[in-house]
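Every number in this text was worked out from the coordinates using simple rules, so none of it is lab data. All of these numbers come straight from a predicted model, not from anything done at the bench. Cβ atoms are built from the backbone, for glycine too; each structure is taken alone.
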Structure P
Amino acid sequence: MPLVAPAWAPKAPLQPLRLDWLALAGVELAVLRLDLIDPLISGNKWFKLAPYLQAACAVGAEGLISLGGAHSNHLHALAAAGKRFDFPTVGLLRGTPQDTPTVRDLQRYGMQLHWLGYGGYRARHRPGFWEPWRERYRSLHPVPEGGGGLLGALGCSGLVSQAQEQLTTLGWADYHGWWLAAGTGTTLAGLVLGEAGAHPVYGALAVPDDHGVAQRVRAILDEAQAADCTYQLLDASRGGFAKVDAALLEFLLASEAASGLALEPLYTAKALMALRQRVEAGYFARGSRLLFVHTGGLQGRAAALRQYQRSCTRAIGASSES
């Protein structure tokens, strides 16, 4: 049965975030709470997926197939959307079978899973990768990893107007830029397209530079033929993707206690911590007003923190044995 795109256009609230280090620097920050749009289809993932659903409808597809890891926020949102709006989904996963909370959710939401191994997953960028999967799942429309690409960015470009429509609730007439975590760079590229040079966009890289985020952002903007591109990419990876260290965990917990804003360590906490470092270094003038994007991902928060605790336990054990 051909897919019918759901008529769902969620709006995220824009809320002030008050923390001591912001007040000391005279910087105001407001958070676009994409984590609040839905309990399951949360964060920026829906905005990246929606254009692919429209594209799938245009070609008469029945569902979507995409890629990700065992903790993938993207696959989680895709599977939840398939369950909610009654269309089939298939996930191609990195590595060998794992039992994680995310994988259990994918299965519960009815997503068909295929584990590609690590070499098989690395081949996803090679020519011809999709051909056997298109042959096997002829009725499904492929979605790039993370919902990336120009379509995903265009879906995120509307976040600019969502925030701007709410500025008066903060008593703001304007703002001085955006700050967000960058994983694939798709949401950042969308904000750049939505701003068209009006305000700068700062991307705190949650992954090391060798993950190619800068090249992907540039490719999206070039494909869109975007003339006005005001953005910066800043390292916030803290040594690697999905790595949680003691300083980051301490910052996350202290920020949550002070503000009541739930964070996760792979994206939002890294981005906010990088912002604090820039603010304290005087990068932004007193009176600056910034928009911070909460990109969601809270479904993976507990697993990431447990993984950090296990790594600490192993380190302690290894130290005691030496």
Structure Q
Amino acid sequence: MTTTTPAGPTAPTAQATASTPPSPIAIRRRRTPATPYLLLIPATLILLVGLGYPVYWQVVTSLQQFGMMQQFGAPPTFVGLDNYARIFTDDRLWAVVGRSIVFCLVNAFLTVAIGLGLALLMRAVHGAVRIVMQVVLLLAWATPLVAAVTVFRWLFDYRTGVVNWLLVQIGLEGYDGYAWLAQPLTFFFVATLVIVWMSVPFVAMSLYAGLTQVSEEVLEAARLDGARPGQILWHILLPLVRPVLAIVLLLQIIWDLRVFAQIRLLQDAGAPISETNLLGNFIYELGIGSQDFAGAAAVSIFVLLLTVLLAAPYVRSLMKEDAV
């Protein structure tokens, strides 16, 4: 119902205005269910207990004098930030930090690059070839860590290793009896081979799963418009799988920064420990080797903060993409 004035019809009456349905935004806000948040409570509590208590224990230990005597029941004494001051003024720590960051970033980006190449290859091939590739990748990923490192130690053994034998056969006599694990540079070369070989299958399969979601119609339209394979890769495939790419790179950076077992097993073959330690191994040497559990706890807290610092740019980019 409307009223008429000399200037023409006016706005609807109060009765008609009152019957106007609410906006979709108001309906969506009013109908937000509480059930999802209630279902998250048990998982959140488990995470707080399972992860929060160890972090709390590490923080408390890092503020105490905690050594061998405390392991046998002696009460620890509060020393404040003395452990942090003592550890962070140690030149060994900063050498290990620099070594760990470089090793982490090189391995993470190399792993993602190789994994992306294999994912693109699996998308390009068909039938039995793709199945064989997937089976091989899964077998490499399922190989136990100790077994994989042991195989690489055999391959690069300075006495009976296959790698030295092959290099000598092609004329490189200088590698006869060459000890790969005795030199820091070649030690980290072998460590990179081990870690990348074990990490590539997860990255390749994850990126392949993302590539399978790209519509063939989009690619066909790009080809009809004259796009070259390189342009399709950079301007279509990579932008569409960017979320998956960012997640696997983030996970790889976190895993490679905290690598321990592979380095420790390779060190047992005769490597110079002081020149090949990464952060995880340095913490192990402090805690188990020197019984300096408070110092090891202080370095552990530092590694946690360093992990957050390295992961922050990728987490921020993911949050921005989700907000768009």
message: I have -21000 for helix-only ellipticity at 222 nm (-39500 (n - 2.57) for each DSSP H run of 4 or more, over all residues; to 500), calculated from one of the structures P, Q. Which structure is it?
response: Q
- prompt: From P, Q, which structure was mean count of other Cβ atoms within 10 Å over residues 231-238 = 14.6 calculated on?
  reply: Q
query: A value of 2.3 was derived for distance in nm of label points 7 Å out along Cα→Cβ at positions 87 and 199; which structure in P, Q was it taken from?
result: Q
- prompt: With log10 I(q)/I(0) by the Debye sum over Cα atoms at q = 0.08 Å⁻¹ derived from the coordinates and found to be -0.59, which of P, Q does the value describe?
  reply: Q
statement: The highest value of mean count of other Cβ atoms within 10 Å over residues 111-118 among the shown structures P, Q is in Q
message: Looking just at distance in nm of label points 7 Å out along Cα→Cβ at positions 79 and 303, which of the labels P, Q belongs to the structure with the highest value?
response: Q
- line: Ranked by distance in nm of label points 7 Å out along Cα→Cβ at positions 95 and 207, the structure on top of P, Q with the greatest value is Q
